[in-house]
Structure P
Amino acid sequence: MGWHEVQAEALRRIQTREWPPGALIPPEADLARELGCARATVNRALQALAEDGWIERRRRAGSRVAPAPERRAQVSIPLIRKDIAARGMVAGHRILSHGPEDMPPTQRLVLNLGDGAATWRTRTLYLADDRPFAVEDRWVNIGAAPGYAEAELANVSPNEWLVMHAPFAHGTLDYSADAASRAEAQALALPEGSPVLVMERTTFAPGDAAVTQVRLVYPPTHRLRLSI
């Protein structure tokens, strides 16, 4: 039995109240014997349930079902090309501007980047069936993304290049409604000030070095779906 199967069985027991809220979950060794698997397999399954918010784990105190178990929305950094293709449209992109640019001091402070850290700025228009899908304004810390300055972005978008070449450890993600700036409205073929959906994301490499900060702007017709 693999950890996914152990996770599914443990989740079944939680959802059927065989393990009610607040209940102490049996020791990993006992579950491993019962389910016929390695203790490490049980540990991996319980860790996944903890990450999803179903259980609480404490050293020396064991694992308990969360008092109010609930799933957390699963968020990942998507490839915009795949997102567009999944909607049944042909994906494309156009680089609007790309080159070295000094990041403003306020942004450097948020990202904990010193004055000497080299930064590049790239603006990209993503297309779906040759129509504007989203416009992206991206800052990249070159020290945390070696090779970005030389990357050929005509065929591989900045989004895809960074996903493939600059792994991250953690980050922040904010969604908001905003009014399109003049440049954003022009790229998306909208009147200036039109309501738009904005996704702002910052990612950090292991060791907390900032990799990239991006503002992704979608037209008002865009629909976002998260898995729960």
Structure Q
Amino acid sequence: MSQYYFSILHGALLTVAVSLAALVVSIVLGLMGAAAKLSGRLPLVALATVYTTIIRGIPELVLMLLVFYGGSIGINHLLELSGTGITLDIEPFTAGVLTLGFIYGAYMTETFRGAILSIPRGQFEAAAAFGMGPVQAFIRITLPQLVRYALPGFTNNWLVLIKATALVSLIGLQEMTYLAKQASAATRSPFAFFLFTAGLFLLYTWASLRALRYLNARYSLGTKRVEM
């Protein structure tokens, strides 16, 4: 049975890769969504609000299937209308990353929006008074404090995202949950393999908490520490 455990460990590396890639996508979408909500422009605010409301109101499993199958159908339909004759077949890794990133981008949007709103408005006015441009003010004033205020919510989103990678097994990605199911079917010993998989997820969670607590302490120097 050792070969099955090694197979699951190999799938665990894919789980990490999917999680990190999806995290990057969700951060980009989250920053864009937060900027849209705080822009004061009605079309952008409405678009971002619809995005976050729909995503947070539908179960992740349903969203996973909708985005994966609906996205593939929609893209191929547009290609058909363009008359190129090209059919796009999205492979499971890309589909899993984009789907998870799209889903958790909505949660990151609210996390980043709340963090930016927590920064005293007077600091932006002081930056403008010192002649800082928008980009310079964001890098020197907003970003360091954004990280500190967002870390507690970011931590929760990241931990949930890691566990949600188990859902991508439904679209054919051979990460560790998918391989654990295959091993269980082959050996009829589901408890051992799923317990092993649960232990790996717990290890990821523990390592993530350690790293994020360090970042929280680093960005909270001189302020009251927020426990995660």
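A short reminder: the numbers here are calculations on the coordinates, not readings from a lab. Keep in mind it's a predicted model, so treat the numbers as computed, not measured. Cβ atoms are built from the backbone, for glycine too; each structure is taken alone.
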Structures P, Q, by distance in nm of label points 7 Å out along Cα→Cβ at positions 43 and 203: label with the highest value: Q
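State the single structure among P, Q that was used to calculate FRET efficiency 1/(1 + (r/R0)^6) of positions 27 and 99 (r between Cβ atoms, R0 = 35 Å, to 0.05), giving 0.05. Display every interim value, and only then the final one.
Details: P: 0.05; Q: 1.00.
Answer by label: P.
When helix-only ellipticity at 222 nm (-39500 (n - 2.57) for each DSSP H run of 4 or more, over all residues; to 500) is calculated, the result is -8000; to which of the structures P, Q does this value belong?
Numbers: P: -8000; Q: -26000.
That value comes from structure P.
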FRET efficiency 1/(1 + (r/R0)^6) of positions 107 and 155 (r between Cβ atoms, R0 = 25 Å, to 0.05) from the coordinates reads 1.00; which among P, Q: Q
Which of P, Q leads on FRET efficiency 1/(1 + (r/R0)^6) of positions 179 and 219 (r between Cβ atoms, R0 = 30 Å, to 0.05), largest value: P
Which entry (P, Q) yields the derived value 22.1, 64 for Rg and Dmax of the Cα atoms in Å: P
Ranking P, Q by relative contact order in percent (Cα under 8 Å, 6 or more apart), the structure that comes out highest: Q
